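There are structures below to look over.
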Structure 1
Amino acid sequence: MKSVNIYTLGCQMNVYDSEQILRLLSSLGYENEEEPENADLIILNTCSIRQKAADKAFSFLGRIKKRKETGAGVVIGVGGCVAQQEGRQILKRAPYVDFVFGTGAIHRLPEIVKRAESGEKLVDIDDNGDIIEPGTNGNLPDTSGSSGFVSIMRGCDNFCTYCIVPFVRGREHSRPAEDIIYEIKRRAKKGMCEVTLLGQNVNSYGSRGGDCDFADLLYMVAEIKDIRRIRFATSHPKDLSDKLINCFSKIDKLCRHFHIPVQSGSNSVLKKMNRKYTREHYLERINSLRKVCPDIELSTDIIAGFPGETESDFYETCDLVEQVGYDSVFAFAYSDRPGTRASSYPMKLSVEEKKKRLNEILNIQNRITRLKNNESLGKKLEILVEKVELKQDKDSCEGVFISGRSFGNRIVHIRENPEKYEKLKAFKGRLVYSEITEALGHSLKGRLA
């Protein structure tokens, strides 16, 4: 058997794409290899949402260049959003790369790899707009695991001024519900009990393609017997309907967590971002969610230092973070992305100022998160076990370390005596209860209940 190492950067959609890549390449006799040093084929699945992610991609390519220089015969490919954006420029910058494939070329990967193995240099970034998900092909093996991602749509039509996604993922198009349900059922039979439905804006599922809206799709997924938990990402506030909000009181399998990116708390900045909603609309949707589901856990994305963001704008964002009381926040300093409208905006903030504002947001949220975590002390939470490891802690004491995620979205760590390992390793992929004994900054500690 040949081996492939897939190095994935970026969002959950990229993780899902990497799973599809592995499925496709199994038809050529490839098996997964965790270490690039041992692989016959290395594929870098890139992200370009921020400059830091793009820099990581070329840094990784620089590290694996040595494999080519040693004459090991390794084949190197680059896919994902940077590949879609840069195309042939990647071969100029890194001539040791053998092939480049875009976000719409994944289903053509077996043919691309076969040609690259024969010595041909290839660039395939054509995207005809069709959604072809390898997961719906009955001849391909399914990735194992109790928790998995399933793509329900591709692309985005929102064109936020800072975002490159519509240019590298294409226009929005939904998969047929029948295909989605088929894939989930098939993977559920292999052991998947928690599914995360993925899209750039799942709230608008069915607007282009598909045959129902997103709320109806959730009800269909909930009818699958072996699925115990349902999650989704990501949502756009402007498309958050009452029908979808009401799903949180009517679908028992729907996890009590909602990631709803706000990006800024200032109406002035939101308008420059082309977000198509106001601060007031966003807060009204949050209030509606909490009215329907009081225990819902909320997370968000925030951009610090958008071009032209004044101190007043920034403190409106800080105030919104305090007012909503998120359970977690993913905050980032603004960075220009090539081809976006915001990249040509004047009044750019300095790197130092962006970092200062970013740190202030994170400090506020860290305080709120710890307070939220303290509320879980003494409670029994159902967790889906993701890891069971026999290892040593920082004091060289051996133990069984269990980690999992609650029905909301909290990470729970459990430690047990090492002699229990043989029994506890079977817990991976199972739903168990943990009594919470300690609240940390970004996670919880507990014991098996």
Structure 2
Amino acid sequence: MEFPERMDPMRPLLGRVKKPFRYIGCDYKLVRQTYGQKKIALCLAFPDAYEVGMSYLGFQILYSIAEQSPEIEVDRSYCPWPDMEAELRNAGKFLCGLDSGRPLKDFDVVGFTLQYELTSTNILTMLDLGGIPLRSSDRGKDMPLITAGGPGALAPEPLAPFIDVFCLGDGEILLPELLEVAESFKNAREKVLEELSKREGFYVPSMEKDKSLSNRCYRKRTVLDLDSAHVPESMIVPASGIVHDRAAVEIFRGCTRGCRFCQAGMTYRPLRERSPGTIAAAAEKIIKNTGWEELGLISLASCDYSGLEEVIDRLGPFLERHRVNLSLPSLRMDGFSVGLAKRLRSMGRGGLTFAPEAGTQRLRNVINKGVTDEDIERTFEEVFRQGWDRIKLYFMMGLPTEQERDLEGILETARLAKKIAKKEGKKAKVSLSVAGFVPKPHTPFQWEP
């Protein structure tokens, strides 16, 4: 008996890497595509490991948008781990789309997500492994259009020599327009770049040589009504565990808090909310189509959503019937109410995550966090009183004006949580995550050393 898998050219390489599931493309999808039969081939590229890229909701949204276009075939690619990178180079093989097996150089458009700065060099790795010249100026007309979007696209100059087009703003608007132009001027690379440079929300570095376009003011494109924006009815379900292994629905975009370190809080403005009915309907469809056992309601600060309790009330019976846990990332300690605690308690006993960010009131004032010592103590009391026994606290180190006392305050906050839990009769597990501060463009702290 013949098995097609035995003829897969990647098979010898998979046996020599630690996590072969990253490269086999056996994820579950509601719609299976047929490759090689449509006008434009798009590869969505995430410059980090599979487990990270598959956890990013924006990547799933863009895939869903492209998948529904009758003229677009969409694939995806993730940055290989160093062991697979070495195997590809030693074997003289290209980095390919995960599902189609097509080398990156043979796509019409390759779109990178610029989520954080430390992955910038991974973009160069993926281009090199994919058979694409690193510099835009070295690419001929037979090379794909290299695009990039996400938060990092709003500070594009470090990557300008390597990216053909930066997409500034919300992908729900920009991706369909970019693909429409790519389809209209297929095989005419310069025409595509010229046309996109004339449109709002696209930055084409090579066109800055044109004096008529230089010194131009670039504006990001914004979806003003999230209810009219695309909401996936399904998601790609990973073949193995990922960082955030759950279904996800975005409940609002933007923030009004103004934390001085937060790029997303500045660049995702204005604040736009999705209606409770739209959220509940989308969540139910995704759960039915994927079978996930956890649902995340995604935003920068879930407690700030005005319809949160209504959404929980709407979804409660459905989630209980299907035995699905509810996850609320990014809870604020100054917005955690008794009513919310009781609603969450009735939907399962998962852990809760909060982000005090700094260990002392002084430093929280410096970063404009807006959370007081009283807020922290009150939240701990309510959480443990309502029955939770697991919480996770996010902090940052290296913040401007930080002193030794501020770092000691992180441990004191954890000890306070344990003390209050003991008083409430709980043997609590308190986890701490401490990340290094990185100055972000478009924030008040952008020029900090």
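Values in this text are rule-based calculations from the coordinates and carry no lab data. All values reported here derive from a predicted model rather than from experimental measurement. Cβ atoms are built from the backbone, for glycine too; each structure is taken alone.
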Open item on the list: Suppose Rg and Dmax of the Cα atoms in Å works out to 22.5, 63; of 1, 2, which structure was it derived from?
Closed with: 1
Task: If distance in nm of label points 7 Å out along Cα→Cβ at positions 23 and 343 is computed and equals 4.6, the structure in 1, 2 - done: 2
Task: Comparison of 1, 2 by mean count of other Cβ atoms within 10 Å over residues 263-270 - largest value held by - done: 1
